[in-house]
1. On mean count of other Cβ atoms within 10 Å over residues 132-139, which of the structures labelled 1, 2 is highest?
2. Given a value of 72, 41, 28 for Cα extents along the principal axes in Å, calculated from one of 1, 2, which structure does it belong to?
3. Between 1, 2, which one scores greatest on FRET efficiency 1/(1 + (r/R0)^6) of positions 148 and 180 (r between Cβ atoms, R0 = 30 Å, to 0.05)?
4. Please compute distance in nm of label points 7 Å out along Cα→Cβ at positions 76 and 188 for structures 1, 2 and give me the label with the greatest value.
5. Tell me which of 1, 2 gives 0.45 when you compute FRET efficiency 1/(1 + (r/R0)^6) of positions 84 and 252 (r between Cβ atoms, R0 = 30 Å, to 0.05).
6. 5.3 is what came out when distance in nm of label points 7 Å out along Cα→Cβ at positions 68 and 228 was calculated for one structure; which of 1, 2 is it?
7. Assign the value 4.7, calculated as distance in nm of label points 7 Å out along Cα→Cβ at positions 52 and 204, to the correct structure from 1, 2.
8. Here relative contact order in percent (Cα under 8 Å, 6 or more apart) was calculated and came to 18; which of the structures 1, 2 was it taken from?
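Computed from the coordinates by the stated procedures, all read-outs in this text should not be read as laboratory data. Small disclaimer: the values here were computed from a predicted structure and weren't measured. Cβ atoms are built from the backbone, for glycine too; each structure is taken alone.
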Structure 1
């Protein structure tokens with residue numbers, strides 16, 4: 001079922017067993033770091049629930065063919081629109097829920113990034129989770145379960161997906177993207193998320209520049225450092241990842257120069273300032289000045 005998906009063997013085994021025993025739940029909550037395969041596993045699980053011959057590993061039934069072509073009437077995937085899943089999307093889903101299955105004896109609906117549902121949408125969904133029709137399975141996928149109402153979570157079979165081992169991530173990326181080179185530091189920053197590693201690698205030049213900046217604090221004056229850091233000022237959306245990357249580099253560079261270990265406190269202080277909605281440019285000014293001053297001692 002999940003042969004082509006790496007990691008989270010325990011969860012895959014539980015889902016496979018539920019298919020064999022025909023004891024799937026009415027609602028699931030798949031949660032864990034973004035980009036570790038939750039959606040892929042949910043899709044394969046949904047396909048198998050709807051399959052007319054689930055014991056057949058290479059099934060070509062009507063349900064599976066239409067699932068693969070994206071036209072299975074018993075399946076629906078809901079995703080955020082403009083960064084939110086709104087109540088009207090849930091109401092549209094509920095109207096479809098009321099209709100009985102066409103191909104299969106089941107219906108499966110996936111709500112991806114369900115932690116981006118508005119409170120109104122979650123309360124609306126609750127009505128379906130409380131009294132689901134016997135033929136329905138809903139799979140909620142999220143990265144931050146703390147954004148989900150406790151009443152939603154209590155009505156779902158919750159499955160936590162672990163971050164992948166770095167060796168697993170590296171092996172997968174080497175096989176799937178043989179023409180790309182993934183820096184070891186970027187792999188560490190990905191924290192076991194294939195999706196995140198791919199995203200970070202697209203900004204590889206930016207992260208290489210950050211490394212050059214940190215190494216230049218020992219030889220460059222403050223004006224040069226600020227000029228080199230123009231990209232950092234312009235990457236407000238990426239700043240959390242950039243700061244995490246600085247932490248990784250600081251720990252590695254401290255093996256050659258112990259002063260770098262003190263960067264961690266400066267970086268963590270910058271995170272707190274940004275979280276408190278302090279002025280972004282002033283936070284970066286403060287970050288760069290404090291690091292530069294550290295190397296003047």
Structure 2
């Protein structure tokens with residue numbers, strides 16, 4: 001099944017846009033090749049609110065967010081994961097509202113750094129983040145007229161969560177499933193095997209609407225997520241084909257597989273290829289000279 005991405009999205013910076021009953025979306029003005037038009041913050045509830053992913057440390061976004069809150073109590077601040085476009089504003093919002101911050105935990109990598117390895121994603125990680133409440137998988141948090149269930153979905157990061165709005169079929173899918181593009185899965189922070197397992201778990205849920213961390217909603221989640229799964233499997237096959245054709249390094253594979261992709265994303269693409277190769281090595285489909293690495297040599301088994 002070929003996947004069709006939806007890149008039509010109006011960010012409406014500074015405005016709170018109703019996207020479902022009792023749910024409003026605000027998009028931070030931090031567009032980039034990795035964030036699309038910006039990071040989505042969600043306000044849940046009518047009288048007493050929950051905030052999901054306050055966003056980056058951005059003054060304009062903070063002012064707009066406080067205006068949308070409009071003096072109403074904020075009882076909970078939920079954070080899906082610890083990238084700097086999602087979590088830093090949580091500390092300032094907590095100081096202003098007194099609401100506790102809930103997340104899976106501090107930033108962590110999917111695996112330890114190998115000897116001599118430098119984490120290329122360090123600059124994107126919010127290493128100062130520490131939640132007040134560490135959410136267990138499947139833990140339910142109840143508020144004023146709403147209840148959010150935390151679901152552990154490692155892959156994009158090791159501490160990634162999505163949040164199900166109980167009784168509605170709505171899932172806040174953060175960076176795990178987005179309508180506009182595939183999620184970046186980049187070692188050592190992320191792991192492809194984790195991502196695929198988390199995707200399978202979401203496929204089992206039968207949610208009717210996904211509200212992602214970037215871009216617009218996914219209105220028909222089941223076929224879309226099956227398409228994402230197929231897309232990843234096709235990428236895996238492309239990597240195996242490049243190895244059979246004689247490629248031995250990740251830059252060679254990226255130049256061939258991502259020839260139509262924005263060159264600014266080739267670094268991230270290389271990390272995605274590494275994530276696939278780590279998984280393929282673990283499954284015995286590929287051999288590596290030493291430990292798999294971004295500058296390593298790979299061979300088909």
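1. Details: 1: 17.5; 2: 14.1.
For this comparison of mean count of other Cβ atoms within 10 Å over residues 132-139, the top structure is 1.
2. 1
3. Ranking 1, 2 on FRET efficiency 1/(1 + (r/R0)^6) of positions 148 and 180 (r between Cβ atoms, R0 = 30 Å, to 0.05), first place is 2.
4. Details: 1: 4.6; 2: 3.3.
Once distance in nm of label points 7 Å out along Cα→Cβ at positions 76 and 188 is worked out for each structure, 1 has the highest.
5. Label of the source structure: 2.
6. Working: 1: 5.3; 2: 2.1.
Only one of 1, 2 returns 5.3 for distance in nm of label points 7 Å out along Cα→Cβ at positions 68 and 228, namely 1.
7. 1
8. Considering all the candidates, the number was obtained from 1.
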